[in-house]
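What follows is calculated from the coordinates using simple rules that are stated; it is not laboratory data. For clarity, every value in this text was computed on a predicted model and none was experimentally measured.
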Structure I
């Protein structure tokens, strides 16, 4: 028996050492060290075939939704969560309204635009992130199920984002929100739409926005030449191949990729836009363009706070089951938004 126990102990120790060594090797890159969760998710993603190579579009969307739900934590309860539809530019536009508490006070409101390369994502993929933001900010969150490409190409999603902001401002009292305290936020492709919507709001002189939160946003669709995109082109969850493919779905007209509502970084003028919080990730092909957008806003006199999260890759914020950095990021977003939305009152 003692020999058997000793043998089992040796096997366990060798297995643990092998796993630890493997994880250590996975976390190492020429550009620094990934966190263990980032390394594991990136490695699993790299082992899979390109998402568009073997599945139909609808199968891709189901797979994306299921993957995101596996990476998020337990559902956060709120006072009220309800779905509704408004009249959008292309027909009925689904929204989901998250109310954190029951109160007679009008609460600030955050319009949230989900990521997913303009092709994937819906009200379910970012449900817990929206719940988290509502809980931590004390604001109502309105999530937008905007039209997806390639069925609905640029500028359909931007038009849906602007239509939602206009509806929220005009109907805030119907769901307990304050129309003078509106923020817009989004991640990845949703960050692109949030940034573009602020430009549209400025040009159309309303509705007034108090703040914008851009989480690793796609803000320059005109070129694939930035250092971060070349450095992190493969093997890190979001790849250069996926970016190029998604651009072809949403923006097949190359000339349109330089338009301000497609590439907010390329807008001629960034003056007068709402204060911005921009979050980037160290191992993200979109890192450099997000940070370049922050500099462009700052140079135009827009108050900007930027935070780069080290060791993680694109997409980490909704993945709160895996990433402690997700909670840190949502704490940062919530504190920053509470300050901006309180000041707007």
Structure II
């Protein structure tokens, strides 16, 4: 597999001061990728800004203009949990453009796969407002770009962040051309994404929510991939798979209320499994974009292992290891309900 890494130092200019969504997240990941020698195995294409036309397929013109003016005079809390600064707009434009550009390159066949080490993240951003550390919905912009401009009839988004991607779901809830699949702790921020939320109108069945109880780990996530996600993707047959890769379901993540128990290897198993499905269904076309994840060691090693999985390489053992032993919740009823709702039986 030929894998491209999309990264730009401009992402560091979104200065969030002491906020957990900090420049150190991507800086630490890049340092590990470089020091490990992994960078030499990756292509490094140029990274571009998103075009206004690309953004406004998802966001209102007024929202784009507001983000442009956030933080022009210095740091400002635009929401109780979301900070903007003088570099925020430029970084957000570059992040959305990186994922759209990676999608173009993978669809063209320049690379088999791409990993977008971007910030700010995107999956909470809605059409008219920022939300949850997010300003522009990077993956939604790329998905709509693929269907509107790149000739892809069906795109699948698989969101593995601990939080439900409410902004992504909203963007495509009545749209059958984009399948949105989300694994997330429920109930938890932002409160959306119950398994019964499955799309509306022409998009009925094109949203699949796996609203998981806290305490799920590698085995539970692996079971969901095997028994629900892969069968749904095979039924849908996308021409492209996009992954919203949030690493805040790692057992070491410090975000308040996070109760999931994934390991770095568990995350890599998800990414590698989705890569295999992309090879089967989508000519191998897969683009992975960073969302959450706030423990720098867990985040950096999960990203490294995810890239190794995209390359088809053996995983390098991480220094944190698996979650401590604990009784896992039973997800059998959730699986049965979702399979019944989506007619996967």
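Across the set I, II, Kirkwood radius over Cα pairs in Å reaches its highest value in structure I.
Just checking, which of I, II has the largest value of Rg/Rh (Cα atoms, Kirkwood Rh), for residues 196-251 alone? Structure I comes out on top. Using the calculated result -11000 for helix-only ellipticity at 222 nm (-39500 (n - 2.57) for each DSSP H run of 4 or more, over all residues; to 500), pick out the matching structure from I, II. This figure was derived from II.
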